[in-house]
Structure P
């Protein structure tokens, strides 16, 4: 049983991470700007009102946790610092409280996957990286900040996220590139996160996963 703190729990992936972590027997705390919007209830779930841009609002929630998970994300295609500044604030609070383990979501399309198909390379470079250039730029800055830290970090770069069912069958690569990455369900992404909370093989590593 782990004491888990989740940011971005109201998002599609975040909700499933919380649900699967609770089902696995972990104690879960989530930090939300609007706690009333989160409908899931569980004896081992604690909901804290906070904002990643206001470090003081969640510092106490960090204390005593075994692992922090960032599923932060935005829908708008406009300049943002939610990844770099938000996760930066989380890291500062972790270091203050001597919490060392963080798992953070990025995106597969922040780079052009070298082993992907010609079509996927074209889509990534000419469509996705143009549409989401602000988000991806901030994600890369976030990755740089995390990887330069002394934390036991894991950065996960999922491909096209789908709202399909859990399968438990997917490929992964640690500090390498998968051949022809395509898509993954949020449920399987959450499964990977929850099952690697304390996996030392993923410490200080970037993970790719795909069907």
Structure Q
């Protein structure tokens, strides 16, 4: 069997090895500080079937035409698709009120404008949901950060910082809550053992439904 190439490799204080197949098919490996190269290679060998299946799935995804940010284009927010309308210059250049309005003068930089808006909303929504579940179930995360990750919905840093991609705010609120609970649970159990999933299930009994939704619809949470 041909050895699978590692394109990006990092070591952290995590307890388990994580494999991430990026959208371009490259492989990112995150490993514990003490994990040997032999252990990492064996883990990759065991997961080779999954890696190839994931790459094949990514190759099969039809490339969409870049957005033109025109009247009638639809953009997701909290699981609902909303229409875009181009308008005369306004401040801010992008507004939302049961639909999006974008200044005609900002049309050519629509992606940057929408990305900034999504990041702001993601921070507000996710910080609120993290605070709600933390207060209810006794979690003490350090802080909430928003990133631009394309293949990970969330992560929990060793220092207790919770990281979420802004794309998550496009998903329904129940899906957002599942990801929030998932990352909060890592404050108690770092790996994905049965003990970890027991923590998630105790807080969010229907988590499998939301996890399935992400697997089936996650590719569409993008600009």
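Every number here is computed from the coordinates shown, using simple stated rules; none is lab data. This is a predicted model, so every value here is computed, not measured. Cβ atoms are built from the backbone, for glycine too; each structure is taken alone.
For which of the structures P, Q does the calculation of Rg and Dmax of the Cα atoms in Å, for residues 44-99 alone return 18.9, 57? Source structure for this number: Q.
Each of P, Q could give P(r) over Cα pairs in 10 Å bins from 0, in percent, for residues 52-155 alone, but the derived value 12, 33, 29, 20, 5 comes from Q.
Identify which of structures P, Q gives the largest calculated value of FRET efficiency 1/(1 + (r/R0)^6) of positions 76 and 132 (r between Cβ atoms, R0 = 25 Å, to 0.05). If you can, show how the numbers build up before the last one.
Details: P: 1.00; Q: 0.65.
Greatest value across P, Q: structure P.
Where does the value 7, 28, 33, 22, 9, 1, 0 come from, among P, Q, when P(r) over Cα pairs in 10 Å bins from 0, in percent is the thing being computed? Only one of P, Q returns 7, 28, 33, 22, 9, 1, 0 for P(r) over Cα pairs in 10 Å bins from 0, in percent, namely Q.
For the read-out helix-only ellipticity at 222 nm (-39500 (n - 2.57) for each DSSP H run of 4 or more, over all residues; to 500), a value of -12500 was computed from one structure; give its label from P, Q. Working shown, then result.
Working: P: -8000; Q: -12500.
This value belongs to structure Q.
Taking 20 as the value of relative contact order in percent (Cα under 8 Å, 6 or more apart) derived from one of the structures shown (P, Q), identify that structure. Label of the source structure: P.
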